[in-house]
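Some structures are shown below for you to check.
What follows draws every value from the coordinates through simple rules; no lab data is involved. These numbers were taken from a predicted model, which means no experiment stands behind them. Cβ atoms are built from the backbone, for glycine too; each structure is taken alone.
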Structure 1
Amino acid sequence: CLSVSSPRSAGSIHCEWREFFWNPRTHELMGRTATSWGLILLFYLVFYLFLAGMFVLTMYIMLLTLDDYKPTWQDRLTTPGMMIRPKGDQLEISFSVSNTESWDGFVQNLNNFLSPYNDSYQVQTNDNCPPDQYFIQEDSGEVRNNPKRSCQFNRTMLEECSGVSDRFYGYSRGEPCILIKLNRVIGMLPGKDGQSPYVTCGAKREDSDKIGRLAYYPPNGTFNLMYYPYYGKKAQVNYTQPLVAVKFLNASVNTDIYVECKINSNTLADGNERDKFAGRVSFKLRINDK
């Protein structure tokens with residue numbers, strides 16, 4: 001390209017850009033010859049293939065350390081969490097006895113939750129285990145004892161809160177049932193010397209005169225030892241999580257009652273004050289008569 005303009009004209013700048021992109025005299029593309037471009041592309045190809053190989057090798061070695069049935073590393077809480085059913089909005093159970101629509105959702109929630117606990121299903125899938133002792137199923141060396149069996153937890157064990165004798169779980173009479181479950185923790189042994197952990201519920205100090213009498217199902221509100229240890233979802237496919245039902249027999253009406261339920265065990269540590277779900281659960285109960 002030639003240009004007679006001075007100083008540098010737009011034509012000369014355009015010419016310089018054209019030569020930078022492709023210089024026919026030196027056969028350079030963007031300042032590099034074909035050989036130079038080939039070498040630099042080869043370098044990056046080898047470099048990224050090396051990185052990909054390192055990633056694949058690292059993943060392969062990591063997968064060799066994993067167990068399909070049991071976590072290799074388990075950062076377990078000292079005390080498992082607790083939760084209630086039905087949960088309601090923000091752990092609040094509020095309803096009016098005379099207004100069917102206010103508690104119909106709670107009843108439907110409990111029906112859906114308890115459907116796997118039907119006695120007919122439990123008899124078909126799980127074992128009738130001896131109570132008050134762990135149901136331990138060890139592997140035989142390299143031979144896996146899988147799938148592992150599980151113990152029956154029949155819906156009728158919840159008695160008045162099973163939804164069998166009272167299909168409304170007490171909500172139609174102002175005597176609601178609350179189900180409590182302890183979160184699953186693989187390998188946890190929650191009691192010793194044949195003493196099963198049990199649940200106790202009570203009102204906050206300012207509400208102690210409002211809560212009234214409580215009934216627990218199964219008796220004494222126990223999570224029987226026969227449901228432990230838990231071996232994991234894949235190893236113990238039919239595992240049925242034990243439950244405790246609490247029935248409020250004569251709680252005060254038209255007032256808020258703040259309730260706390262907690263687990264009592266001779267092996268589990270007390271819950272941490274900073275974790276309101278560790279070994280305990282708090283919820284608000286309000287029963288309106290109109």
Structure 2
Amino acid sequence: MSSYRGRFAPSPTGPLHLGSLVAAMASYLDAKAHQGSWLVRIEDVDFDRNVAGADQAILQSLQRCGMHSDEEILWQSQRSALYQSALDQLADHVFACSCSRKEIADSRLRAGLSDSQIYPGTCRAGIANNKAARAYRLRVPDGSAAQIEFVDRLLGPQRQDLSSAVGDFVLKRADGFWAYQLAVVVDDALQGITDVVRGADLLDSSARQIYLQQLLGYPTPRYLHVPVVTNSAGEKLSKQTGAVAFDLGNDDILQDALIPAARFLDLPLTSTPSSVAEFWSVATTLWANKMGIR
């Protein structure tokens with residue numbers, strides 16, 4: 001029995017579109033090609049962006065596509081105590097921060113630094129002027145310890161300097177919500193995820209997540225980042241860029257969604273499958289050949 005454990009972790013900010021289907025399909029095919037388990041996790045900790053009913057719509061669309069979670073589906077909103085426990089474990093590496101985004105940008109501009117979003121370390125030694133804590137940040141190392149390297153299964157060797165490229169990053173936000181970086185690391189570890197297959201838009205998060213895994217004593221999964229679907233302006237498909245749902249509620253899910261997503265992943269379908277079940281059988285073999293899975 002395969003020890004492979006993969007997952008698809010959508011945020012319920014709206015219905016699934018072609019871009020999210022591509023990520024779901026790649027993670028599903030990789031799990032099935034390895035004869036492993038595929039899990040679904042709803043990443044709904046950003047309550048300001050959640051859309052009522054979107055989680056159920058996502059699950060229904062996945063089921064119509066023939067993708068079913070092999071285990072119980074998890075909602076991150078029900079796992080706050082686990083994230084707090086991880087934050088407590090990281091206490092020696094975490095500090096309170098009172099800075100707003102504008103203050104961070106202003107500080108970097110005054111220092112003549114180009115990227116206004118990278119945290120300049122203002123509150124590392126403590127909050128000044130009796131300000132209230134707005135967020136909790138992880139202190140990243142300097143020098144060689146800041147160099148995080150890994151091999152992406154599709155993109156090859158990757159390296160990021162956390163200090164210069166990211167800076168001290170947020171684990172718990174000013175609004176009290178848990179940051180994506182902490183929640184995803186905790187859940188991947190506790191669910192025993194061995195392989196993370198997702199869109200290349202999340203490649204930049206990998207080094208932060210690997211560093212958190214190291215601090216928490218978690219194993220590091222293998223990573224595979226697939227290309228993201230873009231619109232005619234070259235922007236990543238998203239709700240903000242006008243992406244529309246791929247699931248129109250009709251009987252054409254194969255032609256409208258599955259086949260276009262497979263083609264985007266460069267799977268050479270030489271004929272049109274007659275059913276969803278046949279599609280997955282053919283696509284799994286094509287994915288295994290593409291990725292050299294034996």
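One of 1, 2 was used to compute distance in nm of label points 7 Å out along Cα→Cβ at positions 85 and 277, and the answer was 4.1. Which one was it? Only structure 2 yields this read-out.
Suppose you compute Cα extents along the principal axes in Å for every structure in 1, 2: which one lands on 105, 58, 37? Derived from the structure labelled 1.
Source structure of the calculated read-out (helix-only ellipticity at 222 nm (-39500 (n - 2.57) for each DSSP H run of 4 or more, over all residues; to 500), -7500) within 1, 2: 1.
Quick one: distance in nm of label points 7 Å out along Cα→Cβ at positions 29 and 189 came out at 7.0 when computed from one of 1, 2, so which one is it?
1
Of the structures labelled 1, 2, which one yields 0.20 when FRET efficiency 1/(1 + (r/R0)^6) of positions 125 and 205 (r between Cβ atoms, R0 = 35 Å, to 0.05) is computed from its coordinates? Here the read-out was taken from 1.
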